[in-house]
Structure formats: C-alpha cells, structure tokens
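What follows is calculated from the coordinates using simple rules that are stated; it is not laboratory data. A quick note: this is a predicted structure, and the numbers were derived from the prediction, not measured. Cβ atoms are built from the backbone, for glycine too; each structure is taken alone.
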Structure 1
Amino acid sequence: LTSWGAYLPGGPPLGDLVRRILRLVPDLPRLRISSIDSIEADDALMQAIATEPRLMPHLHLSLQAGDDLILKRMKRRHLRDDAIRFCEEARALRADMTFGADIIAGFPTETEAMFENSLRLVDECGLTWLHVFPYSPRPGTPAARMPQVAAKTIRGRAARLRAAGEAAVEQHLDAQAGQRHIVLTEGPRIGRTEQFTEVAFGADQPEGALIEVEIAGHDGRRLIARPGS
C-alpha cells in the first residue's frame, strides 16, 4: 500500500492520500490502513498517525523475517533495526498503536540463529497479530534454487511463531479489561475496536454502528463487552 503514488505525477506519498481523504470526507468516522512496508512510511503518514484520531491505531506490517541476511535474500528493502525503529516511532506518536505482521518460517538457508532473530522480533517490535506462513517453494523462483530447510523444521518453527503470537494476543486481551472502546459493529454480535480487536456482544446490535462499550474480559480470542455498557 505504501507504494501508492509512485507512478503518479509528482509521486505523492501515501500520507498525502490519507490526509486528503480525511479532509475531503469529514463525515468518515474511521480510516484503517491495510498492509504496509514500514521502510516506505513517509513523513506525511507519520504526521497523520500523530494528529488524525480518525486514522485507526492499527498497522499490519509486511516484515517477513527478522534476520538481516534472510531479508537480503528475500530482496526486502528493510533491515530488522528499521522495523524496530518504525514500531517505536509509531508507538511514540500514538501510544495505543498495535501492530500485526506477516512472518515466514523456514525460508531457504534459515538457520536456528536466524529464526531466533525472527522470533525475538515479536517482542522487540511489540507485535500483537501474527500471520505466520510456513515457507513452501514455488518452481522457477530464486528461493526454490536455494538450499531448503527440512519440512519438519519448518513446521516446528511455524508452531513456535504461532505460540509467540498467541501469547502476544493473550497479553493484549488481558490489558483491555475495564477499558472503554468505540467498537464498529460488523454483525449483530461482533465488532472491532480501534486496534482491530474483535469484540463479542451478548445481545444483538445494529450493524455498521459505532458503539462505546466497557470490556468485561475475553474468551482467549476476542474481547467480551460488558452487558449494558
């Protein structure tokens, strides 16, 4: 998404688009950005994160790995320190910011030490929502010609990443008890907070509405709205 504007006259950055949408559509209550490449985050986007309350405090990052050599072999443009720095800067601008990320387990040539760098990135970036992908070769790609990691090892590493992700979600959900959130309802009994966390309602709600609720707790996967809140 951060590559938007690269082929337009003047090469306007994504941040300009975000601020323009919010300025031209004053009745838009929420704007949520999908997957971005953190290395391409521009000054206007960071300014929007800091100053636009209608821009939701949730970003999904296309990280893929947390080891510099693996990132280079993936032909990614960022290094692990770039990812950590971006998360620190974004959270300094918006304290309630949460992050999701894509991470691949078992990319060719990945050693145990390289994998550990990816695993540590969950804590070092403060990631909450992980999309974990076990690597599988695609014929004709450069990665398919590299030395492959054993399938059993890939499955084990993916499981460890998912476990780290589940622990991060649990920690996030625990911290929401007693907090109040503005929830966008996506169905009669389900909605999402500003940070993209699912919330379950005990009674039907109008779909597409913004409802302020107090969080009573969670069921391990989603938050539970306090009845009558």
Structure 2
Amino acid sequence: MKSLIIFCGILLITGTSEAQFKFLANNSSDQYKAKIFVDKCEGNACGGKATIIVYDKITNREIDTFHSEDLDFGLTESQNAKLGWLELGKYQTPLIFGDFNFDGMEDLAIRNGNNGAYASPSYEIYLSSKENKFVKSGELTKLASENLGMFDFDKKTKQIAIHQKDGCCFDKTINYKFDAKNVLYEESSVIEDSSIADMVTVITQKMVDGKMKRTVQKFKMKDYYNQ
C-alpha cells in the first residue's frame, strides 16, 4: 500500500510538471535571470497560476521563488510554448526589474492578472533586501494594481508616477517620492479635465514647504493639445 501511494505521488508530480509550460527570462535584468512555469498557453496567450524562480545571473545561485495567480503574457507567432524551454524577449516577459525605491538595488514586479483600472495589467511589487531576498511591498503593490497598469519610475528625479482615468475626458497623474525615512508621499499631481465644451481645465497640486499648493488653469482645447 505504501509503495502504491509513493508511485501515485510520483505520477502526480510528473503529470503536473508536464502540464506546465516552461520559459526563461534571461534578458530582463543585469543582475538576475528567471525560470517561469505557467499553467496555460493557448495560441499566443499564456496565463494562469505560475511559479517564478529567480537566480543570480553570475553565480547561478537560486535567490527566491514567487507565485502568481495569473501571470498573463503573450507570445509571438513564431514562438511555440509546447516545444519545451522557450526564452522570452526583454520586453515580452511578465517580469519587470528596476530600482523602484531608488536605494541602488534592483527590485521586481510580477504580473498578476488584469486587475487595474479598465482591466489594465496589475503587478505585485517585491523590493530587494540586503539579505539577497525580496520582500513584498504592500504600498507599491497597491499603486501597481489599482491604477492604469504599472507605475512609471524615474531614476533621475527619484519619482514614481501613477496614471488614473475616468471616462473619456478626465485624466490624472500623481507623482510620489520617498522621504529621508524611505516613506512614500505624494509630491505632486496634475488633473486634465476636458469634459466641458472645448475647454481643458488643468488642476496642478505640488508640495511646497510641507504644504500642498494648488493652481487651476483653463485652456482652449485646440491650444492645449497643440502645445
């Protein structure tokens, strides 16, 4: 009976391994590479539950393992996921590496479905630690999951920007920075509202001496968008 249980367990593991599609992400980072195992690939679309194993690019040492409920990404017409290990292009992979909190260490964003505004891509954010492990950031994951896709991050200004939209005529960009204690705060925002006739109302807010300064400007639509 014991032998039968072990044999069935081996069959289950083998079946699970064969059912998964396997990918390599070797060109998305200067420091890391990854192996990706995902449940579903139909046509040019892959997704579903996935496991991601991240390795040091130089030493090949395994760094960390992650899981996604829906690692949604696409393939080109020439790529066939059924042929075994398939290498993904730099901008094709559902992993985004970058220094999101501007501490000099490379962090990781992992695609997790389309839960953002207007069914846009959503990501879970993991920050690199000095122990060569990644720690999930709740506040950055929220920014990357509840707005229009992944946030922008600018190394020069050390600023994170999210984008929001409400219908055809309301767009908002919010810019965040980290303070000296590495606490995220809203540094500025810009609202563009073109819902009234042929006018665009621009509302700008910016943190000045610890207080948010607000300005409102109105432009002719043709003049504003031709600037």
Structure 3
Amino acid sequence: MDDYANLDYDRAQRCGFPEVIYGASKTPEQICAIAEQLLERHGVVVATRVSAQAADVVCGHIRDARWFERSGFLFADRRERPVEGDTLEEILSCANRAEGQVLVVCAGTSDMNIAEEAALTARLMGSRVQLLADVGVAGVHRTLAHVDDLRGAHAIVVVAGMEGALASLVAGLVDVPVVGVPTSVGYGASFGGVTALLSMLNSCAGGVSVVNIDNGFGAGQIAHRINCPPERFSGF
C-alpha cells in the first residue's frame, strides 16, 4: 500500500474523526486495502463517492460495511455503541453517538444524493441528524411548515441546486450557522452548479457559509464541528 497511500493515523486526535477515504478515482482494491487499515486502527471507516463496483469488493471483504447507492457513501462501524441501521432512516434514528442537533435541508428530490452524503457524514461523526427532503422555495410553504425544526437545530446544512435561493430563506429564519451546498442540479444556465454557488456566496442573509459544488461531505463535517465542538463532544 505504500506505493499509493500514506495514511494519516493521527487525524482522529487532531481533528476529532479518522481520515475519510475519497473513493472516486481509486481502484476497488485500493479502497478496500485502505478501509481495512483504518478500520483496524480506529474501529470505524468512512468512504465517499464509492462506485458500485468498488462497493462490491469492499463489502465482500468487510462484511459489516454498508453502502448507499444514491450517494456512494460507505461505512463500517465497530466502535463501542456503534451507529447502527441498514437504511438512512434507521441510521439517523439510532440513539448511539447522537449529540446536539444538525438539520440537513434538501431543496428537491434531485439533490438527495448530496443531502444524504451530508447527513451520513455528520451522523457518523457523532451528531444527531434530521433530514428534511423536498422543501425548496418553489413551494415556500413546505419550508415554513418546518420553522420549529429549523429553530431547534444547532447547525443547518442547506442543499440546493437551480438558483440556490433556499440557503438565504433558511438563514433569514434562524440564529444558527447555515452551511450552503450548491448542487449541480439544474438546466443550462445553472452552469453545473455555478449559479447556485454564486447565489449562496452573495446571500443577503447573515450567517451563511458555502462549500464547493456537490460537497455534501464537507458540509456535513462543518455542521458537525459547529454542533459538537471539542469542549462538549464525547469523542468519535
């Protein structure tokens, strides 16, 4: 493995969670070898953007690994009080290692792959997570119906493509940080998410920060760190 990976085993101590594998462009064998090493050292491993082909190899070697086709998210958890469940709903409702409250707000069904990545990232890192799906601004009543949920969160991730207006709407309703995730969903002039990115960067509502296009993992990690800062987080 030395010819393609130099694993950062100390990241959990520095940053609160072990190194996460970015699966895109890695071979199935490389992902599997790295995952086995991280799992042996830390008792938990997370990989993002894992293809179906790679997931077959990894899950064949790591029998308790779970892979989510929609987002390409893969994890195995052998820690004491592991995050358990086979579906997204079961994992988000698991009481183990669930602190505070992160809310992931998804504008449309087409954005759900990125929202799922954000939700699973924050959940595996130790946050309690709630996901609101299909509450975009085209039907603003759908967003406003969840004002109590929005105001009960410690950190909010807003996932939206098209014009990306949902981040500004949500930020105008709450007093907690909002992490905007522009997605590549949209027609021609959305420019693969650039329109949503620029819209979120130019939000007139205070408290909005923005990650890269389709970066659900980055948003989930930021929201977790806001929700569970080191002084009140019990550890990964």
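Looking at structures 1, 2, 3, which one was mean count of other Cβ atoms within 10 Å over residues 115-122 calculated from, given that it came out as 20.4? Please list the in-between numbers first.
On the way: 1: 20.4; 2: 15.9; 3: 29.2.
Checking each candidate, the match is 1.
The value 1.11 for Cα Rg over 2.2 N^0.38 Å was derived from one model only; which of 1, 2, 3 is it? Write down the numbers at each step before the final one.
On the way: 1: 1.11; 2: 1.27; 3: 0.99.
This figure was derived from 1.
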